[in-house]
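Each in structure tokens, the structures are laid out below.
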Structure P
Amino acid sequence: MGYPNCREKVLWALVILCFGLIFYLDSAFALDWYVTPSIRVSEEYDSNVLFRSDDVLDDFITIVYPELKIFAESDRSRFLFDTIIAGKKYIKNSNLDTVENDTRASLMHAWSDRWTSDFNLKFTRDTTLESQLEEAGIATRRVERYLYDLGTAQTYRFSETLSTTVSINSGQIYYPDGTFPDSTYWQASIRPGLAISDRDVVGIDTVYSYRDYVESSTIQYLQQLLYWQRKWNETTRFTLGGGYLMTFTETPFMVLEIVDDQLVFVEKKEQSTNFGFSFLATLEKDWTERLKTSLSAGRDEYSTSDAQTYERNYLRADASYRFSELTSFSCGLSYYLNNQRGEPGETINYVQVSPSAVRKITEDLFLTLAGSFAYQIREAESIEATADRFRTWLQLTWQFPRMLD
């Protein structure tokens, strides 16, 4: 148990360091502080809480989300601390009851007109099932997960047309029950951009990532994208990029060998390299003041909680419409096509549709009616398995007035 406790001490040390920097900036730049608490209560029905192909469990779930946001800002600095706790109570399957948490802190400071720094801390306690479905549409066993992450991004403007952003983040993922291997990771990227006109920016995005699973695989990948950003007009924005992605995987395995006249197990490492094409495209359009849409597509690499690597292809579409000052509607569509690297060469198709409607009851009270339908097909050799899930929920949100303003 010392392993996670050590990480928690490191995290708290970083939190103290971050707040020390905040108070320094507060004294130097006179930050304006205010606090915004809120609470959400949700009643949900889930037709397949574990997203299985067989032994399907449905349930009614009561969820309470208390949230606290702390803001601070000045002419050169902006700080945000946001923590959400989700207490989930399952009516039929009480063994699934859980308390989740998502805590984030970010600090932005402009040291000069050319140099801007961003610092980010994150702690998440959730489950692998929901996180993987959201990130890649890959179902897995539902187990508790702890994630710690620390990152920074530095942006420097060399001139009116040339700027560069360098970012680094590192983190650890821990599974208390030992179902999946714990892992550590770090990632670095550099993104120079050149404005070739008032509306066009071109650049190269280079990303290197390293992830080490305890007593399991080590996965590295290098991606380079040449991108173009275009602001067609005040209501339309477009980004297009293409490049390559190289993935290096090292997996340990045991073999019997004779050592000093004795037959013993010796650890060997199997190495593999994959090279592929990666791309991204986004289109955002504000049709009117009420109607907005966004569309994105891309291909990259995704590593799962059980140390498997997939080529991830995705398509996402979102639309929102504001009927009035009191009522709004939105709908999201996500599609993932995941191709596993190596054996057994599994292919996973996943699609989800998520409509929602929000009604403002009073200045501080909101009512949300939402739902989602998800469908997945997993294929490996001659085996095919399908799973689907329907969810619907009614949520009441009470936004407290701003404090300390």
Structure Q
Amino acid sequence: MTEEFFSDPVMLQRLKVGPLAPYITKFAALLSEQGYAKSTTKGKIRLVADFSQWLRKQKVGIQDLDEQLVSNFLKHLQKHKHIYRGHPATLRVLLQQLRDAGVIPASAKKIDDNIFHLVKCDFAQYLVQERGLSRPTLLNYLPIARHFLSERFGRGSILLNELRPPDVTGFILRNAYTVSPGRAKLMTTALRIFFRFLYIRGEIPIDLSESVLSVADWRLSTLPKSLEQEQVECLLKSCDQNSSIGHRDYTILLLLARLGLRAGEVVAMTLDDIDWEAGELTIRGKGAQQDRLPIAHDVGEALATYLQHGRPPCSTRRVFIRMKAPRQGFSSSVAICNIVRRALARTELNPPRKGAHLLRHSLATRMLQKGASLSEIGDILRHQLPNTTEIYAKVDLEALRALAQPWPGGDV
């Protein structure tokens, strides 16, 4: 495998030195599978070869390999000004591969030594098993909890028993103004659940969920923001379908515009959710809800073309994949919202809201204009409660005119 990247006999000999030498070929294969470019893979292999030689000089065997040795090696590189931004991540991937193969023991690090472990594993398990939440909800909640811990503790150890109400209120006040009211409400909901989880586990001495401020976002206080049909079509046409990334983005925009999917539902889609024979798509929505929607002709055609020609080879079952290595599914719904924002920028559209929900609102508004009832719209959008759909009554101007009372003292 390494001969595919190096032809220099001296370099090939370097790859055979040190305790990591027997595992470099498998590491190179992993990098190729994850879609890294040849030049990038060569750089990562050179780093592992240097690490192996350094371990040999330190007289360290493979069984003693851990994060501390990686840190010491990176400090050695930094001292000689040979460290680059991607080096720590490359060596973390190497450690994980060796652990997965049983070559080195699992990490013995404590949870509070790893700022994200508590969220990624324990909190996620709590959300699924105790709260019964779906994967799309996890993709919204987990980054918020990680963001809080990262902002509060930085790169230091997590000392949960030091958390106090001012830490919570300060975080909300700093971040609530940077997002929409709806997103701010989601942030506070995620934080309440997270702090309740920490309190139940005994990680914090007081229940900080009571310190989470409420966000003023009254129901039905605003009109749903939407695009005209012509604007939606311009958005779709702005994608360059001659490129893999363009066709991926086009397919995602179609799912949002034609089926009214939420961003998290697009992120969570897997190959197993597509039933080609029945022409149906399984949607994993809020609260573990699952629905089956018919695949419109243009949506099915775009999906099939993307899967055949645009989706890069990889091991994940997710439908939509990052185009940059490592090849994997999107980490959160933010990536879908960014695709919408880029399309809006290309078409020079500047609506008040620019997230993925804009196309969901546009679909509902267009259905209402064509005579669909609120009940029918609720069925398409998969609302569990009828009153969730009530907001779209505010955009039915003709119906509202019939209800409007004459202004006192005005012309009859």
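Each reported figure results from applying straightforward, stated rules to the coordinates on display, with no laboratory input. A quick note: this is a predicted structure, and the numbers were derived from the prediction, not measured. Cβ atoms are built from the backbone, for glycine too; each structure is taken alone.
Okay, here's what the table says:
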item: Computed 2.7 for distance in nm of label points 7 Å out along Cα→Cβ at positions 91 and 203 - originating structure among P, Q; result: Q
item: Among P, Q, structure where P(r) over Cα pairs in 5 Å bins from 0, in percent, for residues 35-170 alone as derived comes to 2, 8, 14, 16, 16, 16, 13, 9, 5, 2, 0; result: Q
item: Structure from which 12 was derived, relative contact order in percent (Cα under 8 Å, 6 or more apart), options P, Q; result: P
item: Which entry (P, Q) yields the derived value -3000 for helix-only ellipticity at 222 nm (-39500 (n - 2.57) for each DSSP H run of 4 or more, over all residues; to 500); result: P
item: Structure (P, Q) behind the derived value 4.9 of distance in nm of label points 7 Å out along Cα→Cβ at positions 251 and 291; result: P
item: Answer label among P, Q for the case where mean projected area of the Cα convex hull in nm², calculated from the coordinates, equals 26.9; result: Q
